[in-house]
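The following blocks contain the structures, represented as structure tokens.
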Structure 1
Amino acid sequence: MLKVGLTGAIASGKSVVGEMFVALGAHLVQADRIAHSLMQPGEAVYTEVVRHFGRDILNPDGDINRSKLAELAFGANPVRSSPASSNPGNASHATSKPARVEELNRIVHPAVLRSQQEWMNEIGRHDPHAVAIVEAALILEAGAAKQFDRLVVVKCSDEQRIARFAARQKLDSETARREVTRRMAAQLPEEEKIKAADHVIDNSGSLDQTREQVREVWGKLHAEAA
């Protein structure tokens, strides 16, 4: 079995690329969905997150309000005065550094990494020649690259990233730009992710162009797994 990490900066199109791999025969799990399941009431991660961030992050039904948690983790308002803040790829802008995201990651990441590994092991038991893909934004940041045989990075332009995020979250472009900026401050720059990649998929063009790149990469991954 071949273990593959699928990553990229925010709104680069990881999920779209992941769906294309699945259509070709890959097995895929999203780290974000694993994290979501681990933050359900009754789970140990849920208990720790609430203990650290307080009950104000909870909805009336007891579920974690992910928007409120994100505000605490990433900081409520990114700095707007510096020219650097207008560049979503500039992760060195110190004043936009999230205040508590590392605290949240210390709680959530170990449990997510264990679940990812258990999922891949289960896939391998059922299909020794499978390509098992974990889609996750923070593979490198979490020190999880060693879990995988190959790393695929999805990239796109900053303006596409902002437009996609705005459409996904139903935000105006300026609000989306500020939100992308502050979230990318918690991630490695895209250039660093690309340096660590075995394969890079440029999702800046049409879906057909992306799909063609996915087919090419899939051929190599599938051959390795076999």
Structure 2
Amino acid sequence: MSPSLAEKKGLDLVTPCTACFRTFERVNSHLRLYPFLKPKVEKVLAAAGLEYQGKVRVRHLVDVLLNDVGAEAIASKVVTPLQGLKVAPYYGCLLVRPRAAFDDPENPRSLDRLIEGLGAEIVPFPEKGRCCGGSLVISNIGLALSLIVRILESAHSNGAECIVTVCPLCQLNLDAYQGMVNSKFGTKYKLPIMFLSQLLGAALGMEPKKLGFDRGIVSAEKVLAGHL
């Protein structure tokens, strides 16, 4: 749903994608800061019979889970505690930056709290807010790999069995290019890169096959076998 349609229905706009969250949030910010943009936006939307006043509250799924549902409420619904699973929660560079009302931009804890509520163990992860390179894998693969290896090494050296993220592009980079990182840097990483939604589903009793744990480049099935 677009912001204009959400506004028409009087709803918040919630997205699980970090990049989408920041894009929508930036649109609202720009419309407030630069009034000259509004007539241009109105003209484009009018062609589709829409309008937008910039009043929609743009939110990320993590914010909703933590502050509307609540970590404690989610924890109370867990049927398969992920006891002993060592997780590195990866926020990436956009989820809480440049600002986020629901978390600290320098030392975020929202993912930590949600994952801990599932019974998993959070490992120290100094690189949790670093950039994975994003679309640099297309234009500058060498630089992107040098960013990815730092994140993987930080998780691996601190004992993580997997990395959990909420950003589709972060998941893709850390998963799909892990083999290329190993070839370039002589490493042997085999870290599954999972979405928070997958981990939530597993802890709440959904069948692993339905959650796509076998669909990653680095499969999560072996890691999760001892915890589900």
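Odds and ends about this structure:
- Structure with the greatest value (metric Cα Rg over 2.2 N^0.38 Å, for residues 56-127 alone, set 1, 2): 1
- Computed 38 for relative contact order in percent (Cα under 8 Å, 6 or more apart) - originating structure among 1, 2: 1
- Structure (1, 2) behind the derived value -12000 of helix-only ellipticity at 222 nm (-39500 (n - 2.57) for each DSSP H run of 4 or more, over all residues; to 500): 2
- Among 1, 2, structure where distance in nm of label points 7 Å out along Cα→Cβ at positions 24 and 48 as derived comes to 3.6: 1
- If semi-axes √(5λ) of the Cα gyration tensor in Å, for residues 152-191 alone is computed and equals 18, 12, 8, the structure in 1, 2: 1
- Answer label among 1, 2 for the case where Cα Rg over 2.2 N^0.38 Å, calculated from the coordinates, equals 1.04: 1
Each value in this text was obtained by applying a stated rule to the coordinates, not by laboratory testing. Remember, predicted model here, so these are calculated numbers, not experimental data. Cβ atoms are built from the backbone, for glycine too; each structure is taken alone.
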